[in-house]
Structure 1
Amino acid sequence: MDKLRVEGGKRLEGSITISGAKNAALPLMAASLMAETEMVLENLPELADTASMLALLNHLGVASERQDEVVRFSPASGKRTTAPYDIVRRMRASVLVLGPLLGRYGKAKVSLPGGCAIGTRPVDLHIMAMEAMGATIDIIEGYIEASAPDGLKGADITFPMVSVGATENALMAAALARGETRIINAACEPEITDLAECLIAMGASITGQGSEVITVTGVSGLNGCRHAVIADRIETGTFAIASAMTGGHVTLNNCRPDHLPALWDMMRAAGVGIEETATSVLISAKGSPHPVDVTTSPHPGFPTDLQAQFMAMMCLAEGDSVISETIFENRFMHVPELMRMGARIDVNGGNATVHGPAKLHGAQVMATDLRASVSLVLAGLVADGVTTINRVYHLDRGYYRLEEKLSACGALISRVNEKE
């Protein structure tokens, strides 16, 4: 099993090219199940999670061919509708095949998903959306068994809380449902808009994407298309925070700064220099950051996927800051590991008070989930001595060549095998 070895104290300087967004790529890949002709996705990152989705799609009859960051998907063959536990357990986003399978074939059998242990993240809202469109659903021996033999029907779907995954599943299913569907209290994340724009290119009729009400008029079939995955805003934010923590001067290219308004507001409040263009952002920082209180919330609020990284930066701040997590109940699992490195953090329910500045030192730490793992890398960049991050398979689920990108900007970071 691989580990990451980080030697702290090096200032980041240079440029980094941002990869395609994992959280946008996965639903786009699931949408290939509905395409009746070849579909091509560009800027598709090569990650553990995208590899898992390719394996699942292959099992479901969608052959694929990758050349660098371009992947071609053949139309589904064989009308396979069962997503097995052995594949689905690797990644929670596998549940995104539920809507496409049900919409196209009128039936689906999908194992209850796995993924990071950052909260319950139930599939109740996914099921509610399918039932609203006329599907009959049972949970049998760990599988969601869904049936709509006469096809799905348009309906009003009102989510009691914002859910990105449930919005994506409902959007894909509704694209092939008869009549009009309104998704109310829909997620507004850029990944939702990206999916909607891809579905429209495939022939779907969708309006309102990016707002809280999305209207979908179902069509009888969808063709393939050529679509470029949007830049990964979480990777952008992660490298921006890394640059700020090291007092660096880094330009992030091939990104969408407009997708991170809340992060830039918080970083400017912390004293970090931010210069944006349409496709790049320059991060420059000197001295310790100012303490800033942050509360996670759905887009356009502060992303929960950047909470752990921002907390690592607040460990260096001149004073106390409060990080409030409102999306996932178990998303402070990185706190004990940061404290092993010298951080001083008190957790009370969904609030973490970070007492800065802390003198961070290298230590053996363990990644507990995807974003927690990268927060430990960031802490290691500024810690005295060497930090070793174990269980980096979490990291490989969502960051493409992280150590190479950081090394190119001056970081002393390397991947080592446990046997070495």
Structure 2
Amino acid sequence: MSDSYARLLEIGRPENIKKLFPHSKALLVSGKVIDRAMLKKGKAMTIAANCRNYFVLRGVLLAAQRANAAIIVEIAKSESNYCHINMWNLARFVDTVANELGVTIPIAIHADHFTIKNDKDIELARKQIPSLFDFGITSIAIDASHLPDTENLLANIELAKYVPEWAGYETEVGEIKGKEGLSTPEEALFLIKGLNAHGIFPDWIALNNGTTHGIQDSDAGIQVDLTARIHKALEPYKISGAQHGTSGNNSDRLREIAAKTATTKANVATALQMLAWGVKVDEYGNAVLDENKELIKEEGKGLSEELWQEMVAYAKEKGWAPKNYKWLNLPFEMKFLSEPREIRERMTKAVEEFTYDLLVNVFNAQDTADIAKELLLEAGSANLGPKATQIENPADWTVEKIKTMENLRTHAGDGDYDD
């Protein structure tokens, strides 16, 4: 181990990580570090990989090391209900596999879509958010986006106090796959101005900008011009974009997002799961359905044919449509792990090759690991601090005044929070 890397392990890892993994050689860092590295390179974004199973995690880490790219590894609150990997054990899985594989690129551990739907969720979050950081989370997305605008803002104001100042912080406006249409600059400004007035400076904002998830509903995809317009409006607040549903779009559109918007974080989930299983995906990374609206398992790829047929039979018995095959992760994880070595290796390799291509040829994230390391060494600390400063008048955004403000979005929906 070089002296500089030993120094990075000492000063670059947040205190919760050093406490959990005192002898680790894995460089687990704040989400802020990953965001800043992409910004410094310019016109770059990196993968935020939803690791629904062990083979997705291995493939993503191998790809990132090859690409020398700083990355984010994440799991959503909803995914924690149907995957063996969840928000409370994700850091332990990442640390173990990174040490096994000799991975030395900076990795942020992100709790994605920590959804808030009502006052009961807020009360539970007061307990859960601190526990997540106790178990190694280094970045979080507080997502109250399906609530009316004022309630979304108030939920973020209340819960931001439980997020350590060194940690990455994502907020969201415009419910993913919601029923009120795409996000607007006005909605985004309402949320970010209100947070700014309270001294809260998120690293990312996620939008409903045409996001699709997993099995393509249409070919409309992400609206790049809308995204760029919203990011332009938010420039004074120095906030980056978090793009959800990345695997629903072709490579040209993703390159355009990296080049024309302020996006630094690109979430990918369903495509990685399907590739590990050996399910056929199209150029957008979405699962392809046959004439009977069933998933197509490619022979000689991913899982063994016998295990796949067992999974299909299980799903049919449960009445699960292809879009809900994600629920198979938890009951079948042990069977994934007990596949023959050659099967396990091809599952990992499929994820690795797909992720490497994204990082190097689409996201422009290659060699951002070195940039992230330099930023940490320059700061001499795991805490890079906020990008923004307070420019809004707190007197204009008191809790009492926010409660009387007009909502631009009022529907409390039940959108799809998985990427």
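Read-outs: derived from the displayed coordinates by stated rules, not from any lab. Note that the coordinates shown come from a computational prediction; the quantities given were computed from them, not determined experimentally. Cβ atoms are built from the backbone, for glycine too; each structure is taken alone.
Could you figure out which one of 1, 2 the value -0.69, -1.02, -1.23 for log10 I(q)/I(0) by the Debye sum over Cα atoms at q = 0.22, 0.28, 0.34 Å⁻¹, for residues 316-355 alone was computed from?
1
For which of the structures 1, 2 does the calculation of mean count of other Cβ atoms within 10 Å over residues 92-99 return 27.2? Walk me through the intermediate numbers first.
Values: 1: 27.2; 2: 19.0.
Source structure for this number: 1.
Between 1, 2, which one scores greatest on distance in nm of label points 7 Å out along Cα→Cβ at positions 12 and 52?
2
Comparing Cα Rg over 2.2 N^0.38 Å across structures 1, 2, which is largest?
1
Here volume of the Cα convex hull per residue in Å³, for residues 284-395 alone was calculated and came to 260; which of the structures 1, 2 was it taken from?
Only structure 2 yields this read-out.
With relative contact order in percent (Cα under 8 Å, 6 or more apart) coming out at 21, pick the structure among 1, 2 it was computed from.
1
Computing helix-only ellipticity at 222 nm (-39500 (n - 2.57) for each DSSP H run of 4 or more, over all residues; to 500) gives -8500 for which of 1, 2?
For helix-only ellipticity at 222 nm (-39500 (n - 2.57) for each DSSP H run of 4 or more, over all residues; to 500), the value -8500 is produced by structure 1.
So if we calculate mean count of other Cβ atoms within 10 Å over residues 84-91 for every structure here (1, 2), which label has the highest result?
Between 1, 2, the highest calculated value is found for 2.
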